[in-house]
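Structures are listed in the sections that come next.
We did not get these values from a lab; they are worked out from the coordinates using the rules stated. Source: prediction; values computed, not measured. Cβ atoms are built from the backbone, for glycine too; each structure is taken alone.
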Structure P
Amino acid sequence: MVALSDTGEGMDAETQKQIFEPFFTTKEVGKGTGLGLSMAYGVVKQSGGFIWVYSEVGKGTTFKIYLPMVEGQVEHSADIAPELPKGMQTVLLVEDEEAVRELVRDILELQGYTVLGEHEGSEALQLCEQYDGPIHLIITDVVMPGMTGRELVEHVSSMRPETSVLYMSGYTDDAIVRHGVLEPGTNFLQKPFTPDALARKVHAVLSALPP
């Protein structure tokens with residue numbers, strides 16, 4: 001069991017009922033996505049655990065996470081991981097979290113891609129209008145302040161219909177689809193992801209492009 005407590009404002013009973021719902025937030029517009037606790041809930045549930053919350057208004061909140069104990073030997077594989085696929089295409093990366101944006105940029109540049117990075121949709125649209133070369137792929141977060149990833153892609157597609165799209169989000173693809181944010185079958189990568197998963201997903205999306 002892992003417990004985390006604070007001495008903040010706390011939450012009333014009505015708020016506590018909704019905190020694990022995707023896109024629910026008490027923050028102002030543009031200040032939060034409402035995905036943080038729903039992501040935590042999903043990870044804990046997928047691991048066979050439980051998450052519990054206790055809160056009092058004006059006194060603070062405690063979260064307790066219970067995870068199952070695993071017994072047995074850890075198996076180490078001697079297999080050599082296959083080399084990550086390289087690329088030479090140009091990728092437009094749109095992500096409002098700087099740490100994530102820089103990480104993705106570093107991973108893709110190491111694989112040979114040219115990466116154009118922006119932190120919000122309006123900047124990305126301006127770049128698309130001014131950039132002379134081809135943009136083979138746009139990688140965008142789904143939920144961002146000001147303009148969602150889907151809205152951004154709609155604008156980019158009208159200017160550059162040949163550009164492929166890869167969405168990423170901290171929530172699962174089925175939840176994003178259920179809430180009507182993305183269409184079923186959309187190229188999607190769930191955060192957090194490994195460098196290997198990112199490189200292979202980008203290669204797979206770009207490989208589907210016509211020659």
Structure Q
Amino acid sequence: MKDKNIVWHNHSVSQEMRHRLNDHKPAVIWFTGFSGSGKSTIANHLENELYKLGCHTYLLDGDNVRHGLNRDLGFTHSDRVENIRRMGEVAKLFADAGQIVLTAFISPFKSDRAMVRGLLPEGQFIEVFVDTPLEECEKRDPKGLYKKARAGEIGYFTGISSPYEAPEDPEVAIDTINDSNEQSVARIIDYLREKEITRG
């Protein structure tokens with residue numbers, strides 16, 4: 001429960017002022033999909049291309065944040081919800097600073113992704129569904145996690161012992177079976193240009 005003595009402070013420098021300084025609009029590009037789908041790889045390629053275009057970016061990776069800010073969280077349902085809530089708030093702060101934020105989280109629950117969307121102004125949340133079938137992700141198994149999950153060594157594992165709720169109407173859907181990383185990144189950049197988030 002929020003303390004009644006906590007007051008919101010408005011600042012002199014606005015998001016619009018930072019937008020003009022950066023010469024691009026802020027956005028949160030939210031990658032979602034199974035473990036091993038390619039979220040982090042594509043997000044990393046995208047950030048590199050946006051950097052070349054002169055965009056101010058930051059990439060929040062699901063594994064990386066669990067080494068610091070979210071190291072106190074496990075993988076139970078409630079912990080996963082709290083993980084996404086915190087990341088949504090962090091992404092909101094980066095967007096308020098005028099940056100293009102890229103996030104790579106499984107974020108399996110529709111309600112959590114909707115919650116993050118609701119934190120941001122209209123048009124700033126861009127859901128990118130990395131639509132790689134579970135069978136393909138399990139075949140790739142880059143970290144050996146599916147094998148451990150099948151052996152019962154990992155609980156609450158998305159796709160095995162915990163559900164994944166796929167986006168119904170994402171801003172961008174990525175097909176990693178038929179498209180290369182370069183093609184996937186190009187599709188996202190085309191979307192950003194179409195929405196005039198970046199002009200590069």
Structure R
Amino acid sequence: MGRVTAVDIESTASGRGYWVVDAVGRVFAFGDAAYLGNAPSMGAHESVTSISAVPGGAGYWLFTTRGRVLPFGDAAWLGDMSHVRLNGPVLDSVPTPSGRGYYMVASDGGIFTFGDSAFHGSMGSVRLNAPVQSLVPDPDGTGYWLVASDGGIFAFEAQFHGSMGSTRLNRPVTGMVGFGRGYLMVAEDGGIFSFGEAVFAGSLGADPPATPITAVASHR
């Protein structure tokens with residue numbers, strides 16, 4: 001097995017396991033996470049960017065930069081963006097609580113909804129200071145937050161709890177995860193920024209790892 005370049009992590013519902021996926025679509029399962037398959041070979045201009053699990057952990061989707069969706073286990077294929085010329089690569093994905101839908105977000109802030117996910121707006125028509133990295137649905141399922149690499153937060157039908165957009169960061173923000181009625185951001189150096197009900201439990205910001213952090217997961 002060659003060098004693994006991890007791009008995303010997904011926790012199991014129990015919090016006793018997780019999946020890690022790398023850019024070529026290899027999935028690594030730990031704890032009570034079930035291994036259900038890897039992505040097929042892709043072209044030179046496409047890579048896997050995220051993994052999302054269905055409730056119960058008996059399936060997961062892999063999402064690519066072209067907006068392609070690859071389902072495994074009991075995850076259903078509900079459509080994708082692979083037939084559309086995108087303005088920016090898809091960088092993140094999130095399932096709906098029911099597991100019967102998913103969101104995709106592209107670097108230009110474009111939002112793509114499938115199944116029972118609801119569209120509440122996007123940043124696709126706005127000139128951004130930094131590319132959007134991640135999307136997090138709010139707990140009641142009526143909206144979502146987007147986070148950009150400069151720590152800026154864009155809230156759609158979701159309460160704004162704060163951002164890092166006006167703060168000079170040591171390294172760009174690469175991911176975000178929901179935590180109660182709030183959210184956590186992670187930067188490449190392992191710095192963690194918590195807002196709303198999100199609990200700060202420590203970070204690597206003072207002792208950065210040798211390779212960039214690409215994602216954060218939580219269990220509560």
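For relative contact order in percent (Cα under 8 Å, 6 or more apart), the calculated result is 12, so let me know which of P, Q, R that is.
Clearly, the read-out refers to R.
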For this session: State the single structure among P, Q, R that was used to calculate distance in nm of label points 7 Å out along Cα→Cβ at positions 118 and 150, giving 3.9.
Result: Q
Problem set entry | Of the structures P, Q, R, the one that 0 was derived from, the read-out being helix-only ellipticity at 222 nm (-39500 (n - 2.57) for each DSSP H run of 4 or more, over all residues; to 500) | R
For this session: Assuming 0.96 is Rg/Rh (Cα atoms, Kirkwood Rh), for residues 70-141 alone as calculated from a single structure, say which of P, Q, R it is.
Result: R
Seminar exercise, completed: For FRET efficiency 1/(1 + (r/R0)^6) of positions 46 and 126 (r between Cβ atoms, R0 = 25 Å, to 0.05), structure among P, Q, R ranking highest is Q
